[in-house]
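Alright, structures below, take your time with them.
Nothing in this text is a laboratory measurement; each read-out follows from the coordinates by a stated rule. Just so you know, these numbers come straight off a predicted model, no measurement behind them. Cβ atoms are built from the backbone, for glycine too; each structure is taken alone.
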Structure I
Amino acid sequence: MSSAQKIAVKRIAGALGAEVDGVHLGRLDDATFDEVRAAFLEHQVLFFRDQEITREEHKNFGRRFGTLQIHPFLQPLKDQGHPEFVVLESDAQHPFVAEAWHSDVTFVDSPPLGSVLRCVTAPEYGGDTMWASMYAAYEALSDKMQHLLSDLVAIHDTARSFSRPDYKTEHIGGTQAMKVISTEHPVVRTHPETGRKGLFVNPVFTASIKGMKAGESAALLSFLYRHIETPDFTCRFRWYPNSIAMWDNRCTQHRVCADNKTANRRMERITIDGDRPF
């Protein structure tokens with residue numbers, strides 16, 4: 001670290017991920033923010049400890065990267081004056097965690113740039129979150145596979161995720177009709193700031209490869225999903241209260257380790273609007 005730098009950045013894995021010390025996200029001057037942003041683009045996911053910040057400070061930090069998203073389905077703090085927050089919570093009565101690899105909200109035309117997730121309540125053990133680098137996943141493929149994927153387009157939708165009666169629905173003729181959102185994205189995405197290429201399909205929201213027969217699409221996507229899970233592409237983070245993770249949704253996927261679902265676990269997340277993949 002040079003004498004001009006205000007933060008310390010320590011890599012935690014080969015493919016992605018770094019812990020950042022010497023910064024309070026609620027009190028950033030412009031020079032320090034520039035260092036955080038540079039580290040974000042380099043390491044894809046950043047981790048910060050001991051961040052006692054208010055919800056307003058949390059939102060203000062996110063706004064330095066762009067406008068904040070109002071999630072099209074999940075808005076649990078809307079009535080509390082914070083519609084930008086999504087709460088991710090699990091306990092013995094509601095043992096649910098996002099345990100499948102995914103990028104967030106890829107079913108819209110312009111998926112998020114990234115998210116800033118703060119731990120409010122952490123389990124005594126378990127409930128870690130893992131991230132995978134889609135740069136590393138793409139670069140590990142053969143030249144022939146990269147060439148095959150280069151012109152392919154995938155269809156992303158909510159059919160397997162949010163299109164359920166407990167989420168947003170429409171009522172037609174007295175019956176409840178599922179609302180499905182769908183869009184198309186390239187299978188290989190070019191990052192708009194770094195110029196690096198990464199895979200952009202995930203098992204939660206990607207439905208099929210456009211123009212392929214069903215069996216062909218399923219076989220190719222199955223291979224890519226298994227490939228994405230390769231341990232060499234990943235990092236893992238242990239949560240404590242006031243820990244924060246910030247990830248680049250354009251070049252990473254993430255999942256929760258579902259090894260202690262019944263423990264109390266509460267996270268509060270804001271998400272930053274992104275642009276249309278190319």
Structure II
Amino acid sequence: MKWTELVPSEFAKLVREEKICVIPMGSLERHGEHIPFGCDMVVAETLAGLAAGREPCVVFPGYYLAQVHEAACFTGTVNLPQAMAVEVLSRVLDGIAANGFEKIVILNGHGGNSHFLEYFSMSQLDEERSYALYIISATSAMTEEERNALDALWETRPLGHACELETSIYMACCPGLVRLDLTPDHGVDPLNRFSHLRPEGIHNALWWYADYPQNVVGRPAAATEEKGKKAVEIMVTAIARSLRIIKEDQTAPALQKEFMEKVRQKGLS
């Protein structure tokens with residue numbers, strides 16, 4: 001039920017009956033030499049579309065203008081300045097809500113967005129909103145049993161980015177686009193160039209680049225479309241369940257209303 005594929009009467013019916021819109025969020029960044037740049041966004045959009053087939057909702061077009069500063073050194077990356085990224089996403093959500101949606105769900109498909117989205121969701125409390133915002137990812141939505149089933153699919157380690165796992169999932173979502181012939185001849189293990197900082201609890205923005213300067217992890221050559229299809233099924237089941245829970249949730253909207261009322265009272269005191 002993609003926003004872009006609905007006619008006005010279909011759109012209005014979904015807004016009226018479901019009141020929920022999902023934004024698949026990814027990035028434009030390097031995934032080694034073998035996966036196209038749009039991997040994260042395309043996978044998130046595919047998963048959202050499949051989940052919407054089970055738990056009806058409107059799926060917004062794939063969104064990629066979030067946080068990918070850690071890959072800014074690579075060709076193919078598009079990254080907004082931090083303040084602009086927050087402002088643009090906020091205005092997009094306002095525009096979605098103006099169409100009548102009461103709940104908006106960001107389905108995050110890019111690990112680098114996680115901290116950005118945590119901050120973004122908190123910043124939304126600075127102004128009164130007509131919608132409740134929820135943030136999920138395919139893995140955060142999984143039960144322990146589903147995580148174990150997903151983990152059992154992979155033959156290699158480590159996992160994390162452009163690895164066996166992500167390569168397989170992209171192969172399932174976009175058959176024929178992965179170039180396994182361009183995968184590394186050897187496994188890619190972390191370089192541990194911050195091994196002197198991490199034990200001391202010291203953070204630096206280059207933590208990812210310090211381990212994986214080519215933005216590839218593990219052994220992507222072990223990926224297969226069949227593994228990816230099994231992984232996608234697990235992920236879609238988890239996402240659809242989360243959408244159902246969000247639809248039924250009345251607590252977050254009620255608390256948001258209560259919170260904003262206290263903000264208004266604070267201004268009058």
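Given a value of 86 for volume of the Cα convex hull per residue in Å³, for residues 12-99 alone, calculated from one of I, II, which structure does it belong to?
Corresponding structure: II.
Of the structures labelled I, II, which one yields 14.6 when mean count of other Cβ atoms within 10 Å over residues 116-123 is computed from its coordinates?
Numbers: I: 20.4; II: 14.6.
Going label by label, the one that fits is II.
Looking at distance in nm of label points 7 Å out along Cα→Cβ at positions 28 and 212 for structures I, II, the greatest value goes to I. Work out which structure the value -5500 belongs to, where helix-only ellipticity at 222 nm (-39500 (n - 2.57) for each DSSP H run of 4 or more, over all residues; to 500) was derived from one of I, II. Among I, II, the structure yielding -5500 for helix-only ellipticity at 222 nm (-39500 (n - 2.57) for each DSSP H run of 4 or more, over all residues; to 500) is I. With mean count of other Cβ atoms within 10 Å over residues 52-59 coming out at 15.0, pick the structure among I, II it was computed from. Checking each candidate, the match is I. Computing percent of Cα pairs over 21 Å apart, for residues 84-227 alone across structures I, II gives 59 for structure II.
Figure out for me which of the structures I, II the number 4.3 belongs to, where distance in nm of label points 7 Å out along Cα→Cβ at positions 148 and 244 was derived from the coordinates. Derived from I, not from the others. With respect to relative contact order in percent (Cα under 8 Å, 6 or more apart), the largest value across structures I, II is given by I.
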